Structure 1
Amino acid sequence: MAFKGQKLKQYSEELKLEAIRLHVEEKWTYREINEHLGIQDKDRM
């Protein structure tokens, strides 16, 4: 949950597309994608 004035991490369009590709084409799990791409918040996936 975001708090007032809190900066949220933003991810590039390329990173988002790569995450989608890994999940759809390569059948990677969300956990594998998060670790591979360095996405720290598991709920953002």
Structure 2
Amino acid sequence: MTVLTRIELQTKTLISSKTKALSGWTSRIGLYFLYLCRFRKRFFNI
């Protein structure tokens, strides 16, 4: 393995881990917004 291929692999793994973390955060935020909308609907119905 050359140095370049090693660096490419490291960057790929870093990017994949970052994208996974980002997707996890976005899904959490999405769920949070869904809950907020539901609670708002309930409060407005009352």
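None of the figures in this text is laboratory data; all of them are computed from the coordinates on show. Since we're looking at a predicted model, the values are computed, not measured.
Given a value of 23, 11, 8 for semi-axes √(5λ) of the Cα gyration tensor in Å, point me to the structure among 1, 2 it was derived from.
The read-out was computed on structure 1.
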Identity of the structure behind -34500 (criterion: helix-only ellipticity at 222 nm (-39500 (n - 2.57) for each DSSP H run of 4 or more, over all residues; to 500), calculated), options 1, 2: 2
